[in-house]
Structure 1
Amino acid sequence: MTKAYRNTIFEEQAKVLANVHYQGEQCIMRLYAPKTARDAKPGQFVHIRVSDEKALRRPISIMLTDAEKGTVDLLYKMIGEGTHQLGERKVGEVLPMLGPIGKPFDLSDVSKHYILIGGGVGIPPMIFAADDLITRGGKPIVFAGSEVEFPFALKPSTFMLPGITGNTTLTITSLEERGIPCRLASNVGLYGCYEGHVPNLARDYLLALDEKERANCVLLSCGPHPMLHAVVRLGRELNIPTQLSLEEYMACAVGGCAGCVVKTLEDGEEKYRRVCVDGPVFDANILPEFA
């Protein structure tokens, strides 16, 4: 991956086209932001002003873009005061937004079989990556986990996947319609979902592949740190390259404050990288936290 992701940031006045609320304090916001829709890459995020009262913006991963329509879709959870204010924004309001920010996933080799593992609000980068790959002739598969109802239309999948048995039948409708295989996992007994953690679901699938197929796989993941630890262990167990998108609290989100640093080990030397502009995507091998 080159430094092509540098100097990509600009401010855009993003117009709210929709702000739909779902169970579990989840929201999906659609914005008219044509410059961001044109330039954003999977794994990047935006830094959005939530209201006139809040000076600090909020970093939110990009879930999907439509360059022709000029739209950007964001999934977020209303956790703190800032995201609750974002949840109050109405259709027609305009929100200043910086983006697209950060180092994206390396999806350059479409001959690889990309296994995308997302948890909670870590699902959006997986959807964006899957959409990009399928458009370019790639072969993505999405495994998504949630402890609350998924904020998407779901349906039984028509894709038969090795290693996936029993009642693990549901998929995200929009992915199915794009020809992208997907299965869901949950620990709260959601119908049609794998009962357990999403990395275990992905492991069942990977173990059912032959060695040649596994050797062509790449893992991408975003979600809570315990889930990322499990994904890294899975990648090391099966010798599969792994890219992680890290989520951290951010103040400026443009590399100035260095408030979102993570320790890396590169060529035997400890360094501190900023998640906002040196990431959010990192090769798992350089992150000692996940060793």
Structure 2
Amino acid sequence: MASRQTISFLTRRFREVGFEPVSRHGQNFMIDMNLQGMLVEAAKLDPRDVVLEVGTGTGALTSLMAPRVAAVITVEIDQRLFLMASEELVDFPNVTMLSFDVLHNKNRFDPRVMETIGKVLAEGEDRRLKLVANLPYSVATPVMSNLLSAEHVPQSMVVTVQKELAERMAAKPCTKDYGALSIWVQSQCRIELVRLLPPSVFWPRPKVESAIVRLDLDESLRARIPDRPVFHEFVRSVFLHRRKFLRGVLVSAYKDRLSKPQVDEVIQELGFAADQRAEQLDVEQMLALCAAVQKRL
């Protein structure tokens, strides 16, 4: 299947079944076979791995990964694509196909995804989870963000995403792309931009550039966060008004739980300036700020 995913093959196949790509589902199919291979190689797959793929599509990427790993769990929201991919993947007994929206809502996975991952991981010793996918643009941010606080966290994520999203995840303080997502990802992962991708390597062509990005979970980084859901919510709350002074943001976010003198005490304790903004804080400073606030709640 992977060797046949060209524009001519896809248009002919889709015409046969009366299918047209749906933009709201982010259905942009990678038609450069060399780049599909690069995505798989960047994931460094081996027989211990259980791969989560979000967006089965036609099954092209799935068929490249399945021979290399213990199992692939692939999720496809579009029932027509699910049926097409089922025909292509019928000879891979280690592929589990799921047909529903991978997200229960923007902050949670569908519980059936985590249940399936847990079951497949338990079927063998030393199995480890990885996310490898040509992620639909519409769900890329919540999928990657939520996986970092999910019941089963991938050892690594190697995905195609919008270039803008890759830049946001890797952004540094005091830059336009730096925000809550940057801190959340960098507080737990090492990030590598593997390759920039022009629109021409997808069909239909998206209007933006894309990138292959690799995130490696770093347990030494994660160990600094005593309560990840609390930290995640804290970071999002202080970036709701990123251009406001940090003092005003904290007073507003914790108006029913912290007094203004307590907020001033936190800022002074950490040595922040009166005009400090959230976008100026690095990961270490944000961790310290969260801990100081939590201590007073």
Structure 3
Amino acid sequence: MCRLFGFRSSTPAAVHPALVTEKNSLLIQSREHKDGWGIAAYGAEPLPLVAHGVGPAHSDPDFERVSSRVSSHTVVAHIRLASVGAVELRNSHPFHHGRWSFGHNGTLREFAKHRSAVEALISPSLRGHIKGTTDSERCFYLFLTRLAARHSLEHSAPVEGVARAVAETMSLVAALTDRPGVEGGPSAMNFLVTNGEVMVASRRNRTLLVSTGPTCGGTATLPQVGTQVPQFIVASESLCGGPYWAQVEEDDVIGVDARLVFHRWRVQELAGGDLFPPVNPGAPLNAA
């Protein structure tokens, strides 16, 4: 289990309160989720600046130092409680490839048993970029494989295409790992992904909350689909304990496009039917 935080705004803003000073900041949550941390922030350049630590965020001065310097229009932050993979820097989220950053809160059921089958779904040209031993990093590269089947990883991608790739990843993994009656329920796949422009998050078997900002001053209702929001903030749990966050429904995928227009889908809508373009292992993908 881990904790996620995603921030997308039309103008750069500091995220130090959410990460460090709020009543239930990620720093506070890291007392339980103590197995590493990471922050990816997007500025004027298309590639994110990414920092990782391998220890608890609350006792690592680098976490507060990095957090205090981040003023960005797009941020992904993560604190880890290891379930699959050792506590090592290479296993700290968010993972990144080119313009894309990805965090995961959850665990794939019986991952050791299904690891080879999951890896077989990843394009060989992307599989070679895997550095660590987590289920999460493999979900990231499966997501990139699905996205690259339709869109270039080097350029802008429509939010619908990103959401579809997330939903396809969830459905493909669930088809391998989920069995009725397994203790703990299905594989937990709260994913958060961005390229600095669009941001998409999914909920499955973990809590996920949304705020339209400020972090502890928004409204506790989801925005209407098609409306432009001032900020899009997602988190595993409320950062302040107040009524300022709306619950994302189970098996929902939500996100904003480059104009911060809010979108919402059901996983089944995006991944149902014959929606998986074939990936030819011998053909190059639109990969960075």
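Identify which of structures 1, 2, 3 gives the largest calculated value of mean count of other Cβ atoms within 10 Å over residues 32-39. Mind dumping the intermediate values first?
Details: 1: 19.6; 2: 16.6; 3: 23.0.
Max of mean count of other Cβ atoms within 10 Å over residues 32-39: 3.
Computing Cα Rg over 2.2 N^0.38 Å gives 0.92 for which of 1, 2, 3? Please report the intermediate quantities before stating the final value.
Working: 1: 0.96; 2: 1.10; 3: 0.92.
This value belongs to structure 3.
So P(r) over Cα pairs in 10 Å bins from 0, in percent, for residues 80-207 alone, computed for just one structure, reads 12, 39, 31, 16, 3; which one of 1, 2, 3 is that? Could you put the intermediate results ahead of the total?
Numbers: 1: 12, 39, 31, 16, 3; 2: 10, 36, 37, 15, 2, 0; 3: 13, 48, 33, 6, 0.
Label of the originating structure: 1.
Using FRET efficiency 1/(1 + (r/R0)^6) of positions 96 and 192 (r between Cβ atoms, R0 = 30 Å, to 0.05) as the calculated read-out, with 1.00 as its value, let me know the right label among 1, 2, 3. Walk me through the intermediate numbers first.
Working: 1: 0.15; 2: 0.60; 3: 1.00.
The structure behind it is 3.
No value in this document is a laboratory result; all are computed from the given coordinates. Keep in mind the model is a prediction, meaning the values are calculated, not measured. Cβ atoms are built from the backbone, for glycine too; each structure is taken alone.
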